[in-house]
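Each structure below is given as structure tokens.
Each value in this text was obtained by applying a stated rule to the coordinates, not by laboratory testing. Fair warning: this is a prediction, and the values are worked out from it, not measured in the lab.
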Structure P
Amino acid sequence: MDTPFPYDKFVTGKNFIGRRQECTILSNLLLQGEHVSLYEPPKSGKTSLIQQALFSMRFSSKTFTVGQFSVLNIRTVDDFLLRYGSTVVRMVASTPAEYARIVAQYLSGTHFVFDEEAFADRDELLSRNWDLDENDVKAVLRLPFRIAADRNVPLILIIDEFQNVLYTEDGDRILRPLDGVIKEESEQGHKGFSFIFCGSMVNAMKSIFESSRLFHRHVTRVRLSLVDEREIADHVVKGFLSGGKVLDKELLVGACRLFKNHFWYINHFSSICDSMSKGYIMEPVLVDALGCLLSVHEPRFRAMMDGLTTHQVNLLRATVEGNVRFSASEVIRKYGLNSSANVKRVKDALMKKEILTFDEEDNPEFLDPLFEYWIKKYYFEIPE
């Protein structure tokens, strides 16, 4: 059923609003054969931006082939490489005979094979006949570059939840060879293939693409800006009007500010309002809808807080009360943070848990706006 407030899937076309500049930037980078990283909190619009950019490129009659896989459930280096290679082969082939030919052509001399029995029984396109060595790793990582060069058709590979390579037994065994392959191909001027590295764990992705200095100058980060609250409000009001309902725009602007223009939360919130109302939507409906939305997420928020130490909870309280210089003696004393060395440990822990992130000036920011609202109003019970 079509809904004016989709929140269960990515959006394109008429449901994609704002971020036109980011869409243009991403399209241009991909058309130039550049590699892109895109890391923002969960449900912030990464997939929608990618799909809208690809839609725009196709609409402009650009020819390219896209592949995609997720690292969400991968926990070993071998599993990553096998899925990576299989995805690339599937981008350009569709039959067992073609799979076997591509593996033989591009991965000969490695321990990767196309096993007909494994393919028939488990749909495994790539298998290994021995332990993988470093030559195998580089060969499979270079595979899309070689295929793109031979076929003269641009290839784009989207890797979702890329930060989960850090959960494998040795993430460097993937990251460092991949960094080397990208740099070598770039230096040789090969522009027929592009990576899109996506991640919803902002701090983990920062550790890969910023702190480690890997992929430096060879992968461009595309940042998502906030969609203008008035544009969001206009879009949502039109959605209600399509169902014969009316909502005061100023009330909706207030909701946008509460959610910090997080469009997924706004769509979910609007969908709840839609289900609870007929005709003119009054403020009490919005209040009830907010309560329903919070009830959905409260168990997750409680679990997040239950997993924190007292010092971590205290630093979160200092954050919601507007403090930014946590190592100042008065802040340490007021919130029981012990010492500046302990403050650093606590900040690192909260970043690792993907609750806070810090900008270039070391100012804290909650990664989840609804969690920020809940923790302030319901956990710490701080009056507005």
Structure Q
Amino acid sequence: MSYPAPSAAPARGSHQSTGNPAAPTILISAGESSGDLHAARLATALRERTGAHLFGMGGPLMRAAGVELVADSREVSVVGLTEILHRLPQIWKVFRTLLRETRLRRPALAVLVDFPGFHLHLARELRARHIPNIYFITPQFWAWRPWRVRLIRRRFALALCIFPFEVDFFRKAGVNAEFIGHPLVGAVRASMTRDEFCARRGLDPTRPLLTLLPGSRPREVAHILPVVLMACDQMARGRDLQIVLAAAPGMKAADYGAFPAGLNIRVVEDGTYDALAAADVSIVSSGTATVEAALLGAPLVVVYRVSKTTATFVRPMLRTKDFAMPNLIAGRRVVPELIQDDFTPEAVVRETTRLLDSPDARSAMKSDLAEIEARLHGPSGDAISRAASLIAEFLAAHATPGPKEQS
């Protein structure tokens, strides 16, 4: 479902900094670290196809890809209701900055990456200003608050889905949706073998290796890491266990604080994929990292916890019995998931040691993860190229947007 043929002035979307007055200007916005990664790759592909000048909100990867950042995504990236309330003034400031820059630059279109709490409101304001919106990596409304899909239909000209089961959900609601495949397919790979990883990190490849990924935001880590460390302390007492913590992008060893006395944990920076691929088992915070583990065929236990206030608010809105993305993609429980009240040290020990002690259980999970990897391939080419081609085609056909949204 696209907007009607535009009638605005042809000057919209040009920007002199591209060196080509006819080149379009595109607003691109990402609010989280995973969105920064995918948006950076998309920005590079869009520039190659259209010569566009891109500006917007993002992180270091988007900046490195040549996006002119007018807002830093770290200012708005928070998890949970209570955390959002504390940051509302800062979030509102960023929101106004993006609208001000949009008014000055008059982009030809906006590409908004996931982050629905922020981007749905931004899309409404952009639509009212006759700027068409494209959703790159659609929000997971099929899992919770499905009634909000109508906002996608009203405010977005095109929705690009990264999971195969999403397309039917959005199309049934009248959304112009396309499945592009997952952007991480083909991009997630280890750079070294287990033996090489262990040699570089001073580890013994013959001993069990456990990798921890406790989240990508400080507040997230604060909810998850203490429980994981209590479980690790119990497991380390009864076995010759080696433990690695893979630091999230932008985080350093010091950000994780002190570990319990006697618990030897090596913090690895800039080596997440190698740490996952080398591990016998990983304990992974629910989110993009679980998809990365699946693509690497790395056995995992998924964990997650938010504040009690946030959990009370969100729980009635959930529409799926599973929470972890590998289970949702497979359509059945293939990895253990310990969420909220189920996330206890005892449960983490139980599920992790079951996998550590059973090569057969790990082998069966690897087979299931290989099936998930196959499902995430797009219909043609890689997801980023597919997305860039669809956006370029839309840009050529709809150089300016249509009528104002009727609220």
Structure R
Amino acid sequence: MTDLNNGERNRIQAIDFLRGLIMIIMALDHVRDFFHITAQTADPLDPATTTPALFFTRWITHFCAPVFVFLSGVSAYLSSRHKTKSEISLFLVKRGFWLVVVDLVIMSFLLTFNPGYHFIMLTVLWAIGWSMILLGLIIRLSERIVLPLGVLLFFGYNLFSLVPPSGSAGGKLLNILFTGRVIMPLDATHLVGFFYAILPWTGVMLLGYWFARHIANKRTVLLTGLGLVACFLLLRILNGYGDPSPWKAYERTGQTILSFLNTTKYPPSLQFLTMTLGPALILLGLFKWTGSGVQRFVSVYGKVPFFYYILHFFLARILIILAFFLTGHTTAEINDPRSPFLFRPADFGFSLPVVYLVWIAVVLALYFPCRWFYRYKAAHKAWWLRYL
């Protein structure tokens, strides 16, 4: 980064730190999915049944997908500054298709560990990949429509919830685009699940791409973050537009607070996105690089997010298989019909403190591999490294 001015260097350092922070937090959610005793039998966000510790363990990970998708848009813009419109458009389309293939082939396998792919699970990389493809096509058409389309999708897509569901082919396509959570049979023994809607996340990426030109202006970033938080509070207090699940008052104040914070992720509601992106932009606006050990440590994960993402899933998967056998389970219990994940019966798992210990171990174990890969990428310019 020696050829960058101080503003650009600080901007990249801030992005790496924020992205690294959410990558670390993200691992907590995935470790909880695999290791927590009630991960498949109870809703950690239900104020009536959850505990504060479990609620916030799940709630804090809500920040990961919106911030990562937004920063993906930011990074797309920053990498496009020295490329032609055709070059950046083609790269985004190719990288988007690559992410879709990775989610279809690699991530679906790591989630279920089912070599027969009887349940194909399309999640966040699927949505990011298609969002990149759409961003690339929009840029090729006209960059002038990036902002209005982003604003329309971000603030207006909740209107789709007013449209009654349809079982037709067109209705299913609209659900895949707008709502997600669609499970379709491929044949008698194979299913495909579209768990992340495409267009809501595309709106986030479009706004990230447009906002990147202002990312070095800390005042603008901070005011935008404060504005999003104010928007969340206003919409949530009014308890109307922006989320299909209104909060409600409980007898206990603590449960009411949890209900207030329990916004909808699938698909991401306007209140969910403002609740998560607002504080993230405030943190980005207040960020100052001091070169501390904590900043350098966290930034390592943010510099190689794709590498870390694949690796942490693989490591968590290996650990859950070891835990499965070490706790006395047999090969007859590998496939639980109540669970889509092999080696992970529905009633299997551990307490929350164990989840946190495994999470810390996974993050620490990946520090040196991530640091090595970052240094390798910095020293080599092979074309394929741009896709990892």
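Work out which structure the value -20000 belongs to, where helix-only ellipticity at 222 nm (-39500 (n - 2.57) for each DSSP H run of 4 or more, over all residues; to 500) was derived from one of P, Q, R. Considering all the candidates, the number was obtained from R. To which of P, Q, R does the computed value 5, 21, 33, 28, 11, 2, 0 (P(r) over Cα pairs in 10 Å bins from 0, in percent) belong? That value comes from structure R. Each of P, Q, R could give Kirkwood radius over Cα pairs in Å, for residues 223-358 alone, but the derived value 19.0 comes from R. Identify the structure, out of P, Q, R, from whose coordinates Cα Rg over 2.2 N^0.38 Å, for residues 191-230 alone was calculated to give 1.51. Answer by label: Q.
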